[in-house]
Structure 1
Amino acid sequence: MDLDLKEANKLIGKTFKDFRKSKNITQEEVANKADLTPEYLSKFENGKYNASIYNIILLCKAIDINPIQLINSFFEDTPDTIVASILDEVKDMDISDQKLVLDLVKRLKDNKK
C-alpha cells in the first residue's frame, strides 16, 4: 500500500474512530480518560494530527484496544493479525459464548483432518 503521511493519519484516525463508535464511547469520554482535549481527539480522528506513539497508546487504553489493531489496517491479513482480531472479538464475551467459539474452532480444525 503506497500512502503518504497525510493519508496514513486519515486512515489511523478513521480506524480509531470506528473502534470508539463501535464501543459507544464519546469523544469527551475518551479525551477525559486519555487526559487529552476533545479538540485534539477530533483532529486526530479526522487525520489532522500525526499523533505520537505515546498519545496513541493513551487513546487505545481509553477505549480498551491494542494499538496493533490500528496498525493492522495498513497490512494485509496474516495469520497473526487474524488471530489478534479473533481474540479482540471474543475477549469481552461471557465465558459460555467463548466456549462456543472454542468448540466451533475445534470442529473446524477437526473437519480439515
Structure 2
Amino acid sequence: MAARSKKIVRNVVDVFSGDVIIKKGWDKYLWFIIYLFALIIIYMIWGLFVEDRMSQVRKNEAILKELRIEYYQKDLELTGLNEKTRIEELLLQNGNDKLHAPVEPPKRLIIEK
C-alpha cells in the first residue's frame, strides 16, 4: 500500500514539475499542446466576450422599450392638445379670457400693388 501511495505522489509531482512530458515522450508534441491550450483560452475569452455583448444588447432592448412607451405617452398627450376644446380649456385655466375660438372661417387677404 505504501508503494502505491509513493507511486501516486511521484506521478503527481511529475505532472506538476513537467517531467511527465519528457518521460512519456510528449516533448515531440509540445508545440501542438501549447497550440491546443492557446485555442482553448481564445475560445473561452471569445465566449465571455459574446456573453458580455449579449447582456449589453438585452439592456439596450429594455431601454428602447421604455423609451418607446415614453414616446407613445408624449405623442398621445400632444395629440390631445390639438383638440380645439382642450386648447380653450387651457387658455381659460391660465387666465386668458380675451382669447377665444374664431366664429368665422379664415379669409384670404389679397394685397394689390
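Here are a few things to note about the model shown:
- Comparing distance in nm of label points 7 Å out along Cα→Cβ at positions 69 and 85 across structures 1, 2, the highest figure is found for 2.
- Computed over structures 1, 2, percent of Cα pairs over 24 Å apart reaches its largest value in 2.
- Label whose coordinates, when log10 I(q)/I(0) by the Debye sum over Cα atoms at q = 0.25, 0.30 Å⁻¹, for residues 45-92 alone is calculated, return -0.85, -0.97 (choices 1, 2): 2
- Read-out helix-only ellipticity at 222 nm (-39500 (n - 2.57) for each DSSP H run of 4 or more, over all residues; to 500), computed value -26000, structure in 1, 2: 2
No lab work stands behind these numbers, since they all come straight from the coordinates. In this text the structure is predicted, and so the values were computed from the model without any measurement. Cβ atoms are built from the backbone, for glycine too; each structure is taken alone.
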